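Scrolling down, you'll hit the structures one after another.
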Structure I
Amino acid sequence: MTSSDTLQRDIEELFANPPAAYSQSHKTLFEHFRAQLNAGAIRAAEPDPASATGWRVNAWVKKGILLGFRMGGIVAMSEAGAQFFDKSTYPLRPITIEDRVRVVPGGSSIRDGCYVAPGVTCMPPMYINVGAYVDSGTMVDSHALVGSCAQIGRNCHISAAAQIGGVLEPVGAIPVIVEDDVLIGGNCGVYEGTVIKKRAVLGSGTILNRSTPVYDLVRNTIHRATDESPLIIPEEAVVVAGSRQVASGIGKEWGIALYTPVVVKYRNSQTDARVQLEDLLR
């Protein structure tokens, strides 16, 4: 049995059989688990070519994160003169110059128990929550959120005020997935386990969740979540905020239109992954 298998077994056993009081050995187990999250050695979801979504959920990792909330008591934390009162098991993630993560001063926070790769840039103020995985070359811009267990790929841009939901519970549910080279425009919201495939683009103000279908004008299809599958945005799709007329009843009479995301084009395979968002939306 590998060390990862042993860790999984111990976490699942402790999650299923909570003690009356957590011992020092339980706390040591959780600290090791949290360190593995920080190192990117374990993650809440990981690529799986055999899956329909291309991803596999590691429910035991989510259980370990939830154990941290069960185990920790609220304590006072002081960081650079600021005061925080949070679970003792989830302080701010320690970052040193050797981590090669660029965190610009001004109110940003990275909670302990997440992986932030070398080469990530964090613009103030932004927040990365426990269980998240943010790969190299990605920028998390001002007022952006990367939610608990969200998985962000390489060379992505999470623009100002974008909200990337997480999905910590239920433990078997897929979190929000943003694959490599994705551009998320300002004020976007991505929620409820949505999967955004490689090199896709969301125009400013686009909202994606399980209940809102995405109308693909290029491929003449509608992308929807189902009971078995999350909403999946195809590779290289360029999605903008649109509207759809109400077709019947008083809504039609009043001229009401409802919000809907729309795929208006697909990026050419030769397009450089770092092309400006504004160029793609022309």
Structure II
Amino acid sequence: MLKYQDKVAEAVAYIKKMIPEKPFAGVLTGTGLGDSGQSLAVSVSLAYEDIPHFPVSTVQSHMGKFLVGRMANRLIIVMQGRFHLYEGYSPLDVTFPIRVMQALGIEVLFVTNAAGGLNPAFNAGDIMIIEDHINLTGVNPLVGPNNDDWGERFPDMTEAYDNHLISLSESAGREVGIPLRKGVYAGLLGPSLETPAEVRFLKTIGAEAVGFSTTQEVIAAVHGRIKVLGLSIITNIHDPDHLIPASVEEIIEVAKSAAPRVDTIVSSVVGMM
């Protein structure tokens, strides 16, 4: 049986045959956000199932395409769809694309997600810059033997989300007239949505948005010395005293409506770098 790093190497070798140079950044799109790479001039489009050892998206709205092209005159990877622990994937499966992009040479990772809002000042449709996260999944992609070629055993997480990229995204928002929030993202295992008691707990520990992704990928990216900018689309607001049931279809629709604004922020930040 092939080792994990050998599977990554085979996926990288397959992709490298089709791209002309080292990509500068990767964009990992979340639920309903597959169109947040609209400004990408696509030159290569690969289905996940065609890439050796790549996981396959099973969740609604995750298109399962690995795109490569130009954005703001930089070679960029856009992944239309991600993988979640609740699908039955392991932390290593979830972070497999991060290791592939790391080996391809990306310097920056833009990670997006659809999230429930916990801050009462937020509104559905807001874009929140992730300042920090709380990993409540109970797992970590770095458990097990460390690959020293990928990163150090105990990576520092005091600036998991790069402060310079946060500053650039704020500047981009001001320039194009897109208001941006900032806050802490809590990552849960899922797929069941939060109970009122869980919402109160999350607010008490300082979370301002909650979802079922992102933390695993960001941990792997930081381990791989990749700078990260995280953007959450607030799809609904959690008020534990007046909870309104949220459907997946409604969440996807709100995320889809925000995708063009996310694309504008990402492409503007790429152009500033």
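Going by relative contact order in percent (Cα under 8 Å, 6 or more apart), which of structures I, II comes out largest?
Working: I: 10; II: 27.
Top value of relative contact order in percent (Cα under 8 Å, 6 or more apart), among I, II, belongs to structure II.
Given a value of 26.4 for mean count of other Cβ atoms within 10 Å over residues 210-217, calculated from one of I, II, which structure does it belong to?
Structure of origin is II.
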**Item:** Structure with the greatest value (metric volume of the Cα convex hull per residue in Å³, set I, II)
**Value:** I
**Request:** Determine which structure produced the value -5500 for helix-only ellipticity at 222 nm (-39500 (n - 2.57) for each DSSP H run of 4 or more, over all residues; to 500), calculated from the coordinates; the candidates are I, II.
**Result:** I
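None of the figures in this text is laboratory data; all of them are computed from the coordinates on show. The structure displayed is predicted, hence computed values, not measured ones. Cβ atoms are built from the backbone, for glycine too; each structure is taken alone.
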